[in-house]
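Derivation of every value follows stated rules applied to the coordinates shown; laboratory data play no part. All figures in this text were calculated on a predicted structure; none of them were measured in a lab. Cβ atoms are built from the backbone, for glycine too; each structure is taken alone.
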Structure 1
Amino acid sequence: MTAKPPLKPPMAVLLASPRGFCAGVDRAIQIVERAIRKWGPPVYVRHEIVHNRHVVARLEAMGAVFVEELHECPNDRPVIFSAHGVPKAVPAEAGRRQMIYVDATCPLVSKVHVEAAKQHAAGKEIVLIGHAGHPEVIGTMGQLPEGAISLVETVADAEAFAPRDPANLAFATQTTLSVDDTAAIVAVLHRRFPEIAAPHKEDICYATTNRQEAVRALAKTADLVLVIGAPNSSNSVRLVEVATRAGAPEAKLIGSAADLDWAWLEGVRRVGVSAGASAPEDLVEDLIATLAGRFAVDVEEVRVTDEDVVFKLPRILTEEVV
């Protein structure tokens, strides 16, 4: 008589929704794919198009070549600027070299650039809330002359900030920040500088906000929260922080199911799962399948809103593809 396999222990998977790709990331990836189809490989991309190694590897296999700086690109091949945005000097240099270039900057990042430029033109000193060294921050600060934008990273920075003219300030923010952290910094700036001008519309993007809300909702009852994303992905790292603050006993950032440590799941019966805005859905599906290999998985979607945002592709790529 054949022995029956042991029953798998039950595991509830709380699946965050929305999760994964946002409209800006989806647009950026499509830009690279279409550029390869239109001009053939290789197509150069300045910086990772989005912060996810799995996405980058797939595009590399199609013929994308990722570099850090424009000088690494030949003049006779197209170059794409990443979704995070670039300083003004980069497209200017590409134009000087008569290169074909396509700007894949997320339109919501471009909105921050435009707003900062308008405030600067009005004579205001700009305070940018963001993380030093992040490509989006580098790109935003590079829209204006050196010294026009001051970077504030923390509440302590906001308390210590000494403007040239306290009555002539405006602030902007990186689009992928923690909603709660940013609100605390903005509160300090408003208290210290009541006349500071705010963006016409909040800079933190809809996708960042929605993904944080979904994680906040599932973290209240999860024993463990797993966020799929890259360590250099700001929005992914923020999701882990949000989960912990919302009450999850543990929250981990993993690149894929391969990074799963089974010791984390000892005694866990409810695991929350989400993915940063640059993580593809197949990584989520693979993680759930991996969990199902050891547990009797019951997937429960935790949906906080629906997303229907779509961004148009650049005109140069919507012309007939040859």
Structure 2
Amino acid sequence: MLELVIFSSLNGLLYGMLLFLLASGLTLIFSMMGVLNFAHASFYMLGAYFGYQISRYVGYWPGLVLAPILVGFAGALIERFGLRTVHKFGHVAELLFTFGLAFIIEEGVQMIWGKVAVDYRVPELLNFPAFTLFETTFPAFKMFMLVVSVATFVALLTLLTKTRVGLIIQAALSHPNTVGMLGHNVPLIFMMVFGFGCGLAALAGVIAGPALVTQPAMAASLGPILFVVVVVGGLGSLPGAFVASLAIGLIQTFAVAVNVSIADVMATVGIKLDPNSFAGDLWMATVAQVAPIIPYLLLVLVLMFRPQGLMGNRDT
């Protein structure tokens, strides 16, 4: 039991921090521009593929640095020459633009790297068990992923709260006209924040790519849960995104490890449910089997009872 709690907590924390790397960039972009970027998970996928391609020539570590920079630069160009042009037509046009961009990136990835998973491997330097507990090992690369995610969170928090650049960005989030009147280039700030958010997503892709499967479907599989995190945490709230990321990561990881059904619970009080009875499949389904839908159930409950999210600061 203790083994299950420890390793599920570590895996849940790791998954939650990866979600936060993605959700933080998306939250910053929404806070500043009011746009829910449907292509955000696609930049996560690009980060993994760029990291893979760079690792083939110069190794994993240069790719860890270069891939987020390249993807962030591409995101900045997309904002400057695409999203900014569409902005004058309203939020619906912006949503459609990012929706179409997601399909373009996915098709481009398939044309360049193919439709099957690529062989993106864990670097040899970290290809060993970090520790062994109860005869179960925890890979060193997963520990590295956790350290990078936490370090990125601390760096992002420091940047936004302790530096002049962060103060200008926060001011531009809520009072862009005032910031512009003070002589700052607000459109440039928008472009940099959009690129920075895309770079954060790419960083998540580079550190997750070797441990998870790097394939064209990785964006589509992670995109929906990413929006669950942002909505549950509260649109535009970075602390909310952090809390929601950890909560969903831990809840889903623990749920996967629980092999108990409603029928098992009812049996403890003397009520036996037959698999052939009405809705028999529902009674027999274990928590582990329904784990993938738990975050979406949480989303529905939050929207019903607290539409602004856990720590939301706007009602849109």
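A value of 1.7 for distance in nm of label points 7 Å out along Cα→Cβ at positions 22 and 38, calculated from one of 1, 2, originates in structure 2.
Suppose relative contact order in percent (Cα under 8 Å, 6 or more apart) works out to 32; of 1, 2, which structure was it derived from?
2
-11000 is what came out when helix-only ellipticity at 222 nm (-39500 (n - 2.57) for each DSSP H run of 4 or more, over all residues; to 500) was calculated for one structure; which of 1, 2 is it? Working through the options, I get structure 1. Here FRET efficiency 1/(1 + (r/R0)^6) of positions 54 and 126 (r between Cβ atoms, R0 = 30 Å, to 0.05) is compared for structures 1, 2. The highest value is that of 2.
Using the calculated result 1.2 for distance in nm of label points 7 Å out along Cα→Cβ at positions 182 and 198, pick out the matching structure from 1, 2. Going through each structure in turn, the value belongs to 1. Looking at FRET efficiency 1/(1 + (r/R0)^6) of positions 118 and 246 (r between Cβ atoms, R0 = 30 Å, to 0.05), point out which structure of 1, 2 has the largest value. Evaluating FRET efficiency 1/(1 + (r/R0)^6) of positions 118 and 246 (r between Cβ atoms, R0 = 30 Å, to 0.05) on every structure, the highest lands on 2.
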